[in-house]
Structure 1
Amino acid sequence: MKKHLSVIILLLVVITSCFDENKNEHESTEVKGRMFIGGVMRLNEVETFKSLNPIAMNEVNGFHIGTQVYEGLVKFNQQDLSIMPAISSHWESNENQTEWTFYIRQNIKFHNDSCFEGEEGRFLEAEDIKYCFDKLCMEDPNNIQFRLTFKDRVIGANESYNASKEGKVIGVSGVKVLNDSMLTISLKNPFADFLNILATPGCWIYPHEAVYRYKADFRTHPVGTGPFYLESLNEGQSIILKKNKDYYLVDKFGNKLPYLDGIKYSFISEKKSELLEFKAGNLDMLYRLPIEYSHELMGDLDNAKEHKNEFQILSSPSLYTNYIGFNCNSAIFSKKEVRLAFNYAIDRHKIADYTIQGDGSAADYGMVPYNESFKKDGYDFSVLKAYKLDIVKAKAYLKKAGYPDGRGFPKLTLEINNGGGDKNILVATVIQKMLKEHLNIDIDINVVALNEHFEKVASGKVDLFALSWIADYPAPETFLTLFYGKHLPLRLSDNSYINTFRFKNSRFDSLFLASYSISNKKARYKLLSQAEQIILNEAPFIPIFYQENFRLEQLNVRNFPENALNYMDLTEVYLIPKDKMPKK
């Protein structure tokens, strides 16, 4: 992989030098007039979304779209993922950060929609936020965000959820409306990442009228307060968003935001076809490169020079882990020795260097990707003892489990989803070969649609599955929450949308829960790294690789920086008309 990264770095140097004259305008653009404002941004998602209902959202495709339609009290900065004001203009907290007061802007309107009388969107009030947070803390087959957000954190959240199981609506006692423009949230304990939580989909705000009008169809009829509103949706084919002319923000020159007239999402599933559309100028951005074209696009300096005037390329470290999960409640993977054998039988570096050809780095640590800011804040990667290829150990653990040289081991199926071009199949095929070669274990590969994959994994119907996890916010906790025992349903036969491994370890749970009460980030991160070592010792999953973020953009795209979450807020993105492009 290092070979590919060095080439990529060289390419970035070439392209950056190419744009020095115009500063690339991604980080410091000043839009003084309206000459460059407007245009329709054309984007593609290789997989369709599961739901655009904020409390039902658990995949990145819906997150990309929903970010344009909805906002919460706060949101992430596109450049550095810091917290910015959104529906709340400002906030304050008490000394130990357990009592938060938010001041709500008075000029925010919900999108015009037929759910409102006269189809005219009304102004948002603090009661709307209370309504959404109460909905977040109610049992609902679609609600998978409660456990990621308010559960065990906000006073009264657990009580509200438990009461709703009996058909009672009591609301969240820790969320109080003081008046139309003020709202308080009370926490059980200090929590360093609470503002990050409020920026995630589960805390986005929508009107009760839309929920009442659309009911189950709310998943495809999003209504929010964001910079764009839904114009049309042809599921699996296209989504068109239009500029919200009532959006409350302006730039520092007084220009109304957003700049774009609209966004068009297509759903081309094949990466080759997506690349061809980008090269033809029919897409303005391409996220992640088809593996088979990586040499053409990034192969050598001459190639880089050849392409330097065709597109821009951006990259950043990613908080994105690809892994194979075990159903620890199944007969075969309830044995820790089997899980350890599989982990030691996989050559992650070979997969990173040759299978995905530098599009990611080998997962040498665990579920939490190596990140400099995490390290500086106290996450101790140096003490983590993860897995390296060790065939001797792998065979010894398999023998200890009762399957010497793979004899008597049952036939398994590795289930993967059909998105992401050929990468999923390529990686699964290599893993299949490694398990056969190193452990004499045969596995089949089953490819299904993304939504079906999610449902089968959550319901425990598959024992071995490929998934990936991108952080909800920039903190280690958002990765380790996948293993928290309290995310499991009371009956293991019920769906488990977060802890899909159906893994439970009392020591891990104790450390993870204790981290909630520690306000000092360094002390908290140190505790979380100790918790991750327990996960590595118990091996409920196989970390495979950490995704690298690479993005191609057409030359006329401005104000669209890359970040570690692949967070996409298009509020200040704009397109320079081709005839206004700077001359070379």
Structure 2
Amino acid sequence: MTAALTIHAAFAGHIAAALDALEAAGTLPDGLNRAAVAVEPPRDPSHGDLATNAAMVLAKPAGLNPRALAELLVAELTKVPGVASAEIAGPGFINLRVDAAAWIAELRAIAALGGDYGRSTMGQGSTVNVEYVSANPTGPMHMGHCRGAVVGDALATLLEFAGHKVIREYYVNDAGAQVDVLARSAHVRYREALGEAVGDIPEGLYPGEYLIPVGQALAAEFGDTYAKAPEADWLVPFRTRAVAAMLEMIKADLALLGIHHDLFSSEAELQAAGKPDEAEKWLRAHDLVYDGHLEAPKGKTPEDWEPVVLPLFRSTKFGDDQDRPIKKSTGEWTYFGADLAYHFQKAQSADALVDIWGADHAGTVKRIKAAVAAMTGAEGKPTPFEVKLVQMVQLMKGGQPFKMSKRAGNFVTLADVVEMVGKDVVRFTMLTRKPDAQMDFDFDKVVEASKDNPVFYVQYAHARIRSTLRKGAAEGFAPDDAALDRLGEEELGLIKLAAQFPRLVEAAAVAREPHRVAFFLHDLAAAFHAYWNVGNDRPEKRFIVAQDAALTSARLYLATQIGQLVRNGLALLGVEAVEEM
């Protein structure tokens, strides 16, 4: 399979074989847990090409001195074809140097695997539910939703590439007070469509012009039936139709970013189906919900505060700082109570759950993680559940806060931003920083043609490669692997960096951090541009050396594979690789 053909996976196999040999010789006891054994590039490239901690992590359970075990392993590893040297460093790390032929073989592996280079079976087909965006269905997508949308979508693609099955889910919060406000706002636009002069939109309603078409559609469907009718007559049908219209708008906005969900789960449908009641019944049966007094608010207690008996989830049992109510005193479900039931339902069809939330929801992470641990771990191992928090994006232009005309009424729409700079720029930019770090989105900088703009820098590397290949073809040269032994240290350095991609994919998938792919692409682009620049001063280092066809074909072969790797990485981020700039 793919992973077995990459150099890091191959050397993991060589180390496993060396450990097997030591077990067979009786030097190591049978059955040692090797899960912590790793093969990776050393932190300092001058120490070698690959490093392993095998002796360090296995010495203690084997009852051996780490350096003594390392010496035994080195003796085995020096027998492996392609190993130029194996040296012990510090208390027992092993640094390996491999010969050029091993790196040339890796370059051929990139060529053979093409778009599958880096694909992994690590996930073993396990199902991961990734819930992202989940914006209230009350208007178009805005830039506050954009970053989480891109992070979630790129994570889903990354997990699939790493061998998982993925459910991309959007949780529709259509059972709260905000959708009643939406219905009332739509009723104003409905009356306006019937010819009534409604004036300014009343305070507390949604003022955006995006509701004008909704009002017109309601007028076309109902005529003036509900123009003067009491709210109780029209609230439900208007809410249903307005939410449906908003969801279609949201889906269209997300499509501008190339984002499509597999599943839209409705909170209203969840409650109508009695799922929160089922969850409460199950929790009571497992002594995880009890009726008790909610703690008084911290600080000065309000004069009108009275202790109320509410159904409380025992979240302190799972690390929370207080038990949490799942219902209000009115009998309505709290947000937490509804979310608890929703996650219980999700866990029935997934082996792991990941939620992408805005940083403003940080305060609810502990309680919902406690709930998932409680509900999925009662009869065994809890379903793994992670929440990734995403910070807001500050819109800038020329280094100054930027405000656009707001069709939505009080926020900048995602559609407006995509129209200004393009899908690929938006997506890549959203992944150029860790999601929990603050981000400025400067409209000038994200389209700037400079090395300080990571979007341009990576895209330019690919465009440069494609341009070089076209130029080579025009001069009669084609990529070929016949003379790859002509490649020197600079070229091998590019291959060594490229060869880290399969490891990176697995590590990023495990950490649920797709931004690592963007970081890797930037490093790869930097290395490629640096190599290119050497040729500016030294003609013999250029990709096309007219008087040396064999070397030119080898370098064009190398360029082809680096271009393939850039495309593979960009595909994980949902970004197109451009042919020219």
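When helix-only ellipticity at 222 nm (-39500 (n - 2.57) for each DSSP H run of 4 or more, over all residues; to 500) is computed across structures 1, 2, the figure -8000 traces back to 1.
Of the structures labelled 1, 2, which one yields 15 when relative contact order in percent (Cα under 8 Å, 6 or more apart) is computed from its coordinates? It must be structure 2, since only it matches. On mean count of other Cβ atoms within 10 Å over residues 159-166, which of the structures labelled 1, 2 is highest? Of structures 1, 2, the maximum of mean count of other Cβ atoms within 10 Å over residues 159-166 occurs in 2. Taking distance in nm of label points 7 Å out along Cα→Cβ at positions 271 and 527 as the criterion, the highest value among 1, 2 goes to 2. Which structure, out of 1, 2, was log10 I(q)/I(0) by the Debye sum over Cα atoms at q = 0.05, 0.09, 0.13 Å⁻¹ calculated from, if the result is -0.21, -0.72, -1.51? It traces back to 1.
Each of structures 1, 2 was scored by FRET efficiency 1/(1 + (r/R0)^6) of positions 119 and 151 (r between Cβ atoms, R0 = 35 Å, to 0.05); the highest score is held by 2.
The numbers here are math on the coordinates, done by the rules we state, and not lab data. Note that the structure is a prediction, hence the values are computed from the model and not measured. Cβ atoms are built from the backbone, for glycine too; each structure is taken alone.
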